[in-house]
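Read-outs throughout are calculated quantities, based only on the coordinates presented, and are distinct from any laboratory measurement. Keep in mind that what you see is a predicted model, and the values were worked out from it rather than measured. Cβ atoms are built from the backbone, for glycine too; each structure is taken alone.
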Structure I
Amino acid sequence: MTRVCLLLFLLLPGWLTADDGSNVHEFMLDNGMKVLVLPDQRAPVVSSMVWYRVGSGHEHGGITGISHALEHMMFKGTEARPAGEFSRTIAALGGRENAFTSRDYTAYFQQLATEHLGTALALEADRMRNLTLPEDEFIQEMRVVREERRLRTEDNPNALTFEHFNAVAWLSSPYGIPVIGWMADIDEYTVADLRDWYDRWYAPNNAILVVVGDVAPEAVHDLARTHFGPIPARDLPAVKSRTETPQLGERRITVRAPARVPYLLVGYKVPVIMTAEEDWVPYALQVAAGVLDGGESARFSRELVRESELVASAGAGYSPLSRLDTLFMLSATPSAGVERAEVEAALTKALERLKDEPVSTAELERVKAQVVAREVYRLDSIQGQAMRLGMLESVGLPWQLGDEFAERIRAVTPEQVQAVARRYFEADRRTVAWLDPLPIDPDDPPGYFEGHLR
């Protein structure tokens, strides 16, 4: 089964805005399960998502990646339904389903005709409580997980660099753990490990049901009560803060792997909505990312790619939607013949300019318009709306916060962009990683270079 790309959900801005947030209906079942319903009558379809507040950020050494492994096993049968029946049932109804794991949550979704919503909820409720975790299916699926890791990380030089970069950037924060886990830990999973993780976290009082589409809110509430209501709440583990140890100087790493070109990653530790002491800071950081990398007219594309031709590509990214502090990310691929030090200096100069010169009113307004338009566009689908609601709630933020997005972005001032640049873009706060290409064996190239998954 194809899984949603994990990295996508870590890097994309995940906090979105709807046209009319008042249309969201919120219910709470007696067992502590939250239900969010957003009617959208444009088509007779529905997106149903169950979000569990557990991901790689809840793991520790020895069981890294277990949230993702359990996600795979959630399709391998219950007492009433054998392995594969969940997917076959949804397909027979003309729907599609999948799942994804991130640092802070694991989510399962179905998209199908509205009249089949009850079936989807019955299936989700069954596997919330009755997963069997058969040994033979476990053995086979862990082979799939190992191969997924090889193809998407170990055979992908940029992804491998990103993984090692994160492990160096974070000391005590769990965000240094790769979502898919370290191979040594995957090799030693047991069914008992997965059973323990399932019993700890897969409970209605640790879950959110999000339904968006051509539905009546009270009818969805009734279906949720029918299917999830009988499942008892559980005592959940205490989640410790695991606050990151203060960084005392720049960190650097070189990753040597078969690759065609060098690749640079730079990350500065910054707060998110959950951790920022001042509520405007995450929005100013989002605008700063847009100034640097907000389309063809942004500074990186205009100045570094087209004018100076120092780099073949360059990017900046920041997502404020997580439980713990994150990284403001810069990336670049040098143009042929350009020294690496020159590329680093160019990125640093771009940040220093943010510190020294307030962004002009015209540039700021253009960037704000682009940031807001991009987020609104992502809400055009029912899946995008469901993602917005689930991601906010899963990290501990109220879904209503999404409705404030446009207003808060438009309120950012040049002085605030300058202030976050001066506060956070310091050498002592950054981690730098270079991919140093090794020759690619033409007789045995990694699957990534063959252009397809083996």
Structure II
Amino acid sequence: MRSVFSTLAVAGLTWVGAGFHEPVSAQAIPPEPATCPASLPEGTTCSSGRSADGAWYWTAYPRDWNGTLIVHAHGGPRTAEPQRNDPVEDLERFSVMVREGYAWAGSTYRRGGYGVRMAARDTDDLRQIVWDAFGKPERTLLHGQSWGGNVAAKAAELYAVSADGERNYDGVILTSGLLAGGTRGYTFRADLRAVYQFYCRNHPRPTETRYPLWQGLPEGAVMARADIAARVEECTGLSLPPEARTRAQADALRNILSLVGVTADNLVAHLAWGTNLFQDMVWKRLDGGNPFTNAGTTYQGSDDDVALNQGVERFEADPAAVAALAYDADLTGNIVLPTLTLHARYDPTVFVGHEAVYARTVAAAGRSNLLSQVFTTEALHSQLSVPQYAGMLIAMTRWLDTGEKPDAEDVLEACRARVEAYGQPCLIDPGFVPD
């Protein structure tokens, strides 16, 4: 392996698609020595730098590196301006990968906000940056978490094979992935905005500027999550014990949760994404077009479905906006690499049904032989029980070594071999298949 801190120059590479605008290239910063997080094993060498397109990145090489690099695509999307140390959070969350002997690289992407193809390109650019700086590894795996699962799956479709026919990656691991794509992955949040407004009428308030709810917010408007949380509290008494809520608050909360299917603990988060993320997507990525529709939706499960369906705000999607979002973020299922997915059955953020959509998409492309899906009994999203990730890595390595596709039982067996090392259980449910 070449020096961890050798100099590299990266050509500026950008993607421009309908409605998705990219910034001017930034000044590249080659990888520089960085202090590793304390969660990484002793002797790990870390570095950080910046791509020519402005994406900050971190790398970590364990002292006893096994020769495999993991290129990580983070979740979100994060709407704030990227900062140099942002990847450290992901490095710490998935420190199990470094502890298992794998090198790790992750970036912020070039800017905050939506854009799956942009993030996929930045992820593959990071692979090339690391290869140029530290030498090509024996193997390279692509890992995506949450929205990063959409990013990594898109990157695998676009960049798995180089122009000369060589493989850029050997395998793909997708955890808690948003795998239904852009046009299907966010519709429930559009429903949430409509249903919430019907019951609460405070987002926007009657005294505030009116705007179609699918916009998230008017162009240029700003709303902090704390403001959104305060409005939810005002309407539903979310933080109060059930007995302390007014009848109106209890009714509103019960109806909103039952109609949209989100949990109370995640109501504010989903509503915030349906506010600030929608605003970013619509105004900065889709030229103000609407990718969402509830024109033909019949809402069921409320105290008065007739009143709800008559009074809820309706909106119809702009075909051009839908097409632009589909081009950017929907998946074809045309995979060419062994792909393992891990998802909690009761994930409150990215519902497990995304896996069923992805399985059907891959099957329609005739590539099911390259996909294996694993599910756990957890009700978590950002980080599942740690030995399960180790089990996924072990199973992927065996798949690449032997050519035999693992199933959930194989991952469970590999996970159990790491329970003592990490002190957490294996909660894999081999018999579960989502609808």
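Look at relative contact order in percent (Cα under 8 Å, 6 or more apart) for each of I, II: the largest one is in I.
In terms of FRET efficiency 1/(1 + (r/R0)^6) of positions 123 and 427 (r between Cβ atoms, R0 = 25 Å, to 0.05), which of structures I, II is highest?
II
If FRET efficiency 1/(1 + (r/R0)^6) of positions 163 and 267 (r between Cβ atoms, R0 = 30 Å, to 0.05) computes to 0.05, which of I, II did it come from? Computing FRET efficiency 1/(1 + (r/R0)^6) of positions 163 and 267 (r between Cβ atoms, R0 = 30 Å, to 0.05) on every structure in I, II gives 0.05 only for II.
Can you tell which of I, II yields 23.6 when mean count of other Cβ atoms within 10 Å over residues 275-282 is derived from it? So the calculation was done on II.
Taking mean projected area of the Cα convex hull in nm², for residues 171-218 alone as the criterion, the largest value within structures I, II is that of I. A value of 0.40 was derived for FRET efficiency 1/(1 + (r/R0)^6) of positions 155 and 283 (r between Cβ atoms, R0 = 35 Å, to 0.05); which structure in I, II was it taken from? The correct label is I.
Could you tell me which structure in I, II was used to calculate distance in nm of label points 7 Å out along Cα→Cβ at positions 51 and 67 as 1.2? This figure was derived from I.
For Rg/Rh (Cα atoms, Kirkwood Rh), for residues 59-210 alone, the highest value in the series I, II is held by structure II.
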